[in-house]
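Below are structures written as structure tokens.
What follows is calculated from the coordinates using simple rules that are stated; it is not laboratory data. Quick caveat, the model's predicted, so the values are computed rather than measured. Cβ atoms are built from the backbone, for glycine too; each structure is taken alone.
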Structure P
């Protein structure tokens, strides 16, 4: 039996386990990336391991998330990241160089390599044929230390592409169609592998858009083959020497094949407040729009911005619309400045934004109250924009451009006088890597700069024999890591866990942190009760660290997303699952809960445990879904304790 692309790369990097779906495996990690929202804690954890130098092939530290320097905290974090990179042998990407995923695709991605990133959209590099996986910062720190990354051997789903995209239909519509079919839940432990004759019609930036938003489905990663289109992209970047062909064998097997005929797709949008609420753009035509934002790691390539400029040429942004455009990288910005694209955008009335994540994470350009905002980003969770009442729609760059000058969502068929621009990728990209700071050969003499906001990673205690405490909060389905740990302006506290922990669950229950701290101080344990797909969205491990700091010992849910479940384990919080989802209704916030002999359950490898709801006099059966390695981590109080030992 032949191998698919995913299996080929996993097999080359396998260091433990067997490639059988559902079994735990360990793989060697070639490259790692962190960004400033996750990187400070990841490097604090790396420092705590006591190593003198990073040990993987390439480690990169990007500053792209919190580049807004309101107050000293973000600027201090950036100084820490630059100095710690020099100290330990990490390539540092300065603020302004661009968004980590866009820059990594352009300048550092290598087909057939593995990439582990402390960001959920790391799979963007799957567009270039990398096996790129998002993870928590502590997992990335371990990989930088030369340790393997553990994951469940995935079930590989083939998405078979045929046909060719029609005018006004883009890669964004391809991934929205995938989200419509697969939704944002139920895909844990899977990989989307794209194949078929339609793949050759998509260039690398288009493939990267599709791989990027596969993260919203909750899959481990998404990947494309490395073919002649990949080679052409690397040639244009001046990096053709790293290219290698990687294709699935003709007799490769998949757990499922989903076919998409590109020629039948139409322009699509994701309606508020989830990326899988997919509707035809035509169904929204005429909806008034107050804001249009083009950018993010999903749609900020040279081609994306060139298309927008072509549509806006000779036109003005509608008086009721604020248009913002953020190039994904310094490379993109330099190219649109050189060829006149930037001038055309400015003349149309666009606001040119920094090459950073910015509005995508809600730290700038929040829309007006109850406004409709069209964005080319990857997530439209309620409140993520910074305005809880706003309605965020996810669309492609050309649909965003039409709305910008017409003032409303527009079905392209209604504007026959606007021609769809055919824009090709350039034969050569602008290349200037001077915004990368390379570490010195010897870093022992480098002083690491620590501002007053830089703390220490908190250390958990080993798991007690019995968990006894309170259901401190009960939440519903699809609770994201942004609900657990708000981003935006709050991210400036990311290096200071006691300060950041004050905002746990702030969007859902502003009183949670004070209540949980009070229970903790009275030596009671905190439990979180959740519905389906708990912890979806960002890989931000603070959504586990800060609850741990407040005394949370267990999360009991119908289902938990992959990265967040791993983060809970890494910080010594026990993830538990209802055997019967209906039992979710048998616990209410404030109930006193107890799990006797939890240490013994984990030590003996049992798969079931009984939860006593003392308030209601009931017992509820729960499932334990931990590998032997994960059980040891939870018992020790977290991965940092395990690594130190």
Structure Q
């Protein structure tokens, strides 16, 4: 029996474990990336491990999230990142050089390699044929130190594409279509592998849009084959030597095959407040639009920007619309300026923002109160934009521009523009001056790591006891995201290096009194519904609860990365054996977990609530049990190295 592309790359990087779905694998990691919102903690953890130099082929630190410097905190973090990366052998992408996923695709990604990053959209690199995973910062720190990355062997779902995208129907619409089919939970435990004749017509930037949005499916990763399109992109980037042809075997078997006819797709839109609430753009014709945002790691490539420029050329956005444009990298911005496309964008009335994540994470350009915002981003969770009552929709660049021009949600096919004659250049403008190399090994010991007053030590977990008695301090519903647990935005992100401070905002979007209540309780247990912890990989959604005394989270089901982050922090993630038992628990009551150590091995831990016994399920590997008994991955790693 042949192998899928996913299985081939996993097998080539397998250190231990069996490639049987659900079994734990230990993987060798070739590359890592971090961004500044998660990177400071990842490098503090790396320092705490005590390794003197990174041991990956390439590790890159990007500054793309916390670029709004309204106080000293973000600037201090950037200074810390620049100095710590120089000392330990990590490349440093300066503020303004671009969004991590766009720059990594352009300058560092290599087909067939493995990549983990402290950002949930790291699978974007799957557009190049990499097997890339979003992970918590501590997992990245361990990989940088030469340690393995552990995942459960995923099932592989194939999406078979046929046909070709029609004018004004895009890779973003394809991404929304698979979300409509599978939902935000449909990729959990799976790698989405894209294939079929239709793949050949998709450029690398289009493929990267699709693999980027795979994170919204809850997928472990997403990947395309490495073929002529991949080679052309790498050649244009001056990196043809990195090209390796890769594809699945013709007789590879998959858990499931989903077939999508590209010819049959139409422009789609995700409605508030979830990426899988997908309907045709035409069904919302006439809905007034207040704001349009073009950019993010999903749709900020040169290809996307040039299409937008072509539609805006000679036209002006509606007076009622405020529009922002955020190129994904300095390379994209420079080439837009050189070609005159930037002038077309600016002449339309759009506002140019920095080459950074910006509005996608609530870092500026928030909508007006109650406003309708159309964004080419990947997430539209409630309040993520920075405006709690805003209605945020996810769209393609073409739909975004069409709606900006008319002032209402508009199918771009109705504008009367025959087609967009836009293609990728044969060569990109190469300027890597925005990426600083690390110091040579012999110079590293003389490099001083610079720390500001906002940078605090990593909180350390404590070993899981055999019995935990604690108050249920917060009961939550389904689809709680890491934005609910640990919000982003311009007011909160500057404290990412300071867990005691940022913990004051923990669950503020749900219950602002939670931090105060948790501190008063001393230690506590949380209860959630299905798909708990979906969204961003931010490990602060585990570290802040750890600091506030949370010892266990009980839910109907968990998102993969967040469950791993909880274990890494020394917090027990447990699932109801019977989801109906969720209804039996009340916020404020006293709960007791008992015979935990034996239960961690048997797979069932008992909960006592109001005199009744409720079975809870867990599926920990031997390594995960050892991590929890050590009080978290940091303790476990340090003990193992002694």
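Can you say which of P, Q returns 2.2 when distance in nm of label points 7 Å out along Cα→Cβ at positions 66 and 562 is computed? Spell out each step's value before the answer.
On the way: P: 2.8; Q: 2.2.
Considering all the candidates, the number was obtained from Q.
Taking distance in nm of label points 7 Å out along Cα→Cβ at positions 74 and 474 as the quantity of interest, name the structure among P, Q where it is greatest. Intermediate values should be presented prior to the final figure.
On the way: P: 3.9; Q: 2.5.
If we compare distance in nm of label points 7 Å out along Cα→Cβ at positions 74 and 474 over P, Q, the biggest value is for P.
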